[in-house]
Structure I
Amino acid sequence: MVKKWWWRSQEYKTRKEGSSPPIRSPEENVIVGAAAEILQDLWSESIKSGNSLSLLDQFDDLISKNEHLPEIFTKPGETSEEANKRLPSLIESIEATTKRLRFIENLHAHSHFNLIVGILYGGSLSYGKFFNIRDGADASDIDLFYIIDPNRYTHRDVAHFLPSSLGFSRDQLDILEQRFTQFLQLFRFGNADLMSQKLQTQSFTMSLKVLPLAVFQSEFNSDLDASSFSVTGVRGIRDYKQCPYEMSTFTQYNFLHQPYFYQISEEILPDNSVITTIPRFIVENGHFYTGDHHNHFIPNYDIVFDTDGKCESILQEFHQILKRRNLWEQQTVDDPLTCEVINVQDRKSILSPQILEDARKKFV
């Protein structure tokens, strides 16, 4: 399958006389995006056929022979000032994406699922495979969401939450177990809605978020659908974190890509952990602004595990709610074409041209 990608990619190869600039041009970005899209299609096909690990081995082989790639695939893209992110070269992104997909495949194979309703990942690994995933000092993390049923909890389940075979130190997993037990107490007494923790492998950070199913459904469906059309105001969600955020403001966007600056609030607990209220969603002056978690699943998301399809159903309905709200807002603006769902994405500036185009079609 990699050979298929290689020969198709040659259709996009361009040759210029003289030396090439160190940064990809906008035209070259389209070409690299097309190559990344082909790799994404191959990955999707391999998941369906059960050959994902074999394909990852082929990607590793391609990386080891990168000197044979055309220059356009070894040049980085521009750094986005708005998103404060750089666009890596295609070959760097293939290598970085492959590492993370191998991690996801190992997670699926070794996790214990009694407590867990679903495991999802969004963020850049979902909407930027092979295009904007980076290694190095500014390495892309993995945004992993565990959707749980608190009623299934036993202490034994926590020990299997993340297997040590995934590359996490025992110290990190011990802290996770302790914090998860504490979170369940906070949740049951109505003091926190979810918990988050960052865990470090040798290559990248995993940003883990744990949400009870009822919270996930409320945040993405019931509360959102009922409130976003009829209520003006700011809604928050309480995240039980290890430590305070370095920043005090979250920037959220509406369908016109206009910013809203949300001031977070934090409550320090006796053990120096913190409950941080972050944006669930905002409705202001007739415009809807997505919450922080929402943007992880726009325009795409991936499901590692899903009991009875519950998580998939919730996220599909979430996308439908966004479409309905956007259609409603299009009737209130001077130029409806400027009002589109993908504008809520705070990292829109580093999406590939193909992902942008697919998003516009998806949310029509």
Structure II
Amino acid sequence: MASQMSSWLEFLEKRGAVVAEGRVTSFGDVRAELVAARDATILCDLSPNALVEATGDDAAAFLHGQFTNDVEALATNGAHWTGWCTPKGRLLASFLLIRLPARFFLMLPAEIAEPVRKRLTMFVLRSKVKLADVSDAWVRIGIAGSGARAAVASAMGEAPQARQAREQEGSVAIGLEEDRYILLVPADRAPALWDALARSAVPAGTAAWEWTSIRAGIPTIVAATQEAFVPQMANFDLIDAVSFRKGCYPGQEIVARMQYRGGLKRRMALAHFDTDTAIAPGQSLYSTAFGDQAAGVIVNASPAPGGGSDALVVAQIESLERNDLRWGAPDGPPVEIVRRPDSP
């Protein structure tokens, strides 16, 4: 019997989606969809992201003791970005964490979701917490752009504010940054909602959604970048994804020392690559100041509406200021720094 997700992707294919390896690559014209992401409103399937549900009397306390952000201070029907670190303060995963009246949802890349869930479960011990992958029961939809708020309000009755969640007839709408929303929809209700939203938004592939995340400065930890960054390197302190007032969590001492004693030498910035060759997370960047030693790494990347690719990169602060990074080798193609963390 086909899974709910298989049925969902088959529905999207009937609506014109090009599907490869469980991911909607486009609805026929990647470049036009990217332009719509920049200039209009897009509607995207987010199946490459898994959904883990945390339930039980101790769920809030357990997650609070594991993640970088303040889970206990997160209000019911609230959402925030957070991360999970190794004892050395290196990020194993980044999440969108949603708190609902009787449960939490953790949304993260499907490629790392099951190993992360299993590892988290090892720390449950006697706590009354259950962590379950519920990705097959919920369709994940992203909508972004100038008309996103109106589209969500029309479909859901009301659009939530940023970092808030709203349940309506079994579905959940989450406000991210301005003009970006995620909808969690029971699989049997998703086709009708998709068709309703598609009347005012351009259906688009995964790349278009990833481009909006990159432009919003939201990093996503994937398999290629696990344990590569402490939270501040990935600008977690700038997107309210780490709390310096909460109690202990894995790696907390190192993260706090970096914040209060200094020593941070790398930061994340928005960059542009003037090439149509695919850019991938984990690839190295070089700088004249550091010779053959890598000066940075690509965090996330997507084709850009005007050609080339946009990316979030973590690099030596000195190299960001000099704007002399090169991709792949010391004499590789130049990388343009579009926005540093100290600029608007």
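Taken together, the values in this text are just the output of simple stated rules run on the coordinates, not laboratory data. Owing to the predicted nature of the structure, the values given are computational and were not obtained by experimental measurement.
Out of I, II, which one gives 0.98 for Cα Rg over 2.2 N^0.38 Å, for residues 36-251 alone as computed from the coordinates?
II
helix-only ellipticity at 222 nm (-39500 (n - 2.57) for each DSSP H run of 4 or more, over all residues; to 500) computed as -11500: which structure among I, II?
I
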